[in-house]
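Take a look at the structures listed below.
No lab work stands behind these numbers, since they all come straight from the coordinates. Small disclaimer: the values here were computed from a predicted structure and weren't measured. Cβ atoms are built from the backbone, for glycine too; each structure is taken alone.
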Structure I
Amino acid sequence: MRAMGKTRRLVALGLCGAAVTAALAAPSAQAGQAADRDREPAWTLTATGTEARFRGLAAVGRDAAWAAGSGGTVLRTTDGGRHWRDVSPAGASGLEFRDIEAFGRNRAVALAIGEGDASRVFRTEDGGATWTESFRNTDARAFYDCMTFFDSRHGLAMSDPVDGRFRILSTSDGGRNWRVLPDAGMPAAQPGEAGFAASGQCLVSAGAKDVWLATGGAATARVLHSGDRGLTWTQAASPIPAGDPARGVFGLAFRDRTHGIAVGGDYRAGQASPAAASVTANGGRSWQGSATPPPAYRSGVAWLPHTRASALAVGPTGTDVTRDGGRTWLTVDSGSYDTVDCAPDGGCWASGEKGRVARLG
């Protein structure tokens, strides 16, 4: 979004499946919120040894994860967060990493955001010992925000609108090469509309071809959907408030091609976000506001593996859990996090400001 320019973007911006299901089982009708909160799993902070802000996060498993953030910092753990190794790309200290996608302990693709050539993509195949810059934006009008992969080869990255439409970058070889997709199938952007590079979740995918794009900053917050890997798109309004450069949908998560959750609000401290979450049960064709949403702005959301209706949402003022697919939320932690991610083995991680990275346990 150009309304507030670069400053707005930079500012805004260990459970197995059975254990997760048991820990988040629905309480009895007689149980109160206090008792409910006592039974919730909790975040365990890990010592990262840095003050970087980590808005990019990739959960590989209960023991392994990647975090990417400010100052060109990339960290990696393979022992459940007991030790973090600094695997930052050489010469990247002036970059802002806001998204990272991992394909195991050794392979990862990281996105640096910013105007013009500040938007770059790096990839590693040796656990971060070496990195290759595989894309550098050469269009001063483009500003890349988020990235997603359908599998280990096919992925997309999205830029704020160029010539009135969101720009989509595509790879079919694991991030080695990228090309800009034609925009004929992309709906026109609203005045002031953009994505938020706040959690690496403004572009998410589910299955082999479905992808969703979250927007804000314009009169209406929208979620765009493509069923053909970004060639053609449809759009739907979200009930999450917009109408201001600081408001809109910040993060998305889809359990499958049908069931999704959107979170957002107003990222400015002290500003009310009374409708910070919405849900869809039809693949994003329509969205309904949560009956009991999180109490404040949330930037990241993730479904808990091996459950059908449980998810976590995080933001600077806390973590919330839902057990009914996003219709109602309960705050379970007051720590500051920007993003959250869960691995297929049930390992969930969260990260945020001042080097904070935590594991759910």
Structure II
Amino acid sequence: MQLVPVSSSQTKKEFLKVPHDIYQNDQNWICPLDQDIEKVFDPGKNPFFKHGECTRWILRDEQGKTIGRIAAFINSKKAFNYDQPTGGIGFFECINNQEAAFKLFEAGQQWLKERGMEAMDGPVNFGENDNFWGLLVEGFTPPSYGMNYNPVYYQAFFENYGFVTSYQQITNHLEVRKPFPERFTKIATWVANKPGYTFEHFSKKNSAKYVQDLMEIYNDAWKDFENFVPIKKETLEESFKQMEAIMDEKLIWFAYLNGEPASFVVIIPDANQMIKNFKGKLGLIEKLQFVYRRWKGVNRMRAIVMGTKTAYQKHGLESALFIKLKEYVLPLNQYDELELSWVGDFNDKMLAIHQATGATFGKRHLTMRKIFS
């Protein structure tokens, strides 16, 4: 077997082609867009290059056939927040061959070791954790946009190599047309009518304001979590820019208390229902199909992220936001499901909100760590 760095147009094509061979008989897999994968590795489009570095490889067998791939990266803002300096590996794909998988893991480990790392997380992304993050171990159904999907046999590769679960990522599903539990509705209605509370949906015309508000809420809401790194405005701006093609302004809601940003939820239509069968490409024909499917509408949404400032986390604001969302969604008679993805098993408050809405279990991903010996 030969490990080859991705450094040419040919090796880039091979890197993108690997999963097509892995999943050729898997009806649940939906191929991510090639351009979304390539953005991760483009210093001109990925702001994480300003405080990090990455590389990637493909693996060929004795006959020259590409049988695997992997990427390795270091986010300097997070790497040194742990007991051991920690990098990451991701975009792992491999045939059902443990020797091949271990050769790919070893390439990532060696590259990280050479740069002072003593551990690696995987499978993770060289970017925010809302995309390409985690090893799927339960809920092998068609993924929503940005959510990792992989064969069942990958779990054994990671565990046998010495990866240990750091935390689980829980995704729950909410039936849109099913009424919320009575207690949830009662609290939400009470909060929505309290003096001083106001609710607004996102507006592209005032995007700078809402990006600022989201950053303020998010950085306060998550500040007490271990190894938290504040999100930057430029990162959020890039995220919203990428969402523009599928964004529905009235699926992104903010709650304010006397004008102060207090809580938010970001939901997008599931773009995977728009790009299914595109095989990663977005040429003229695919763009026309995309526009048509976007106009026609999809029946699933994905909640990417929620957050509430710590001072207001017991005020029931999340309940009110869901009510505002439902007031808009139900009359459309379009959506059947809202995917609430993903919440770490350490986030009891958010998991409790999911439970309160009546959501049911959907998927389980793992974020794993290998400490170098």
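When helix-only ellipticity at 222 nm (-39500 (n - 2.57) for each DSSP H run of 4 or more, over all residues; to 500) is computed across structures I, II, the figure -10500 traces back to II.
Once FRET efficiency 1/(1 + (r/R0)^6) of positions 173 and 293 (r between Cβ atoms, R0 = 41 Å, to 0.05) is evaluated on every structure in I, II, the highest one turns out to be II. Out of I, II, choose the structure whose coordinates give distance in nm of label points 7 Å out along Cα→Cβ at positions 197 and 229 equal to 2.6 when calculated. Clearly, the read-out refers to I.
As an exercise: Cα Rg over 2.2 N^0.38 Å, for residues 45-140 alone, calculated from one structure in I, II, equals 1.11. Which structure is it? Walk me through the numbers on the way to the answer.
On the way: I: 1.01; II: 1.11.
Working through the options, I get structure II.
Given -0.94 as the derived value for log10 I(q)/I(0) by the Debye sum over Cα atoms at q = 0.12 Å⁻¹, which of the supplied structures I, II does it correspond to? Label of the source structure: II.
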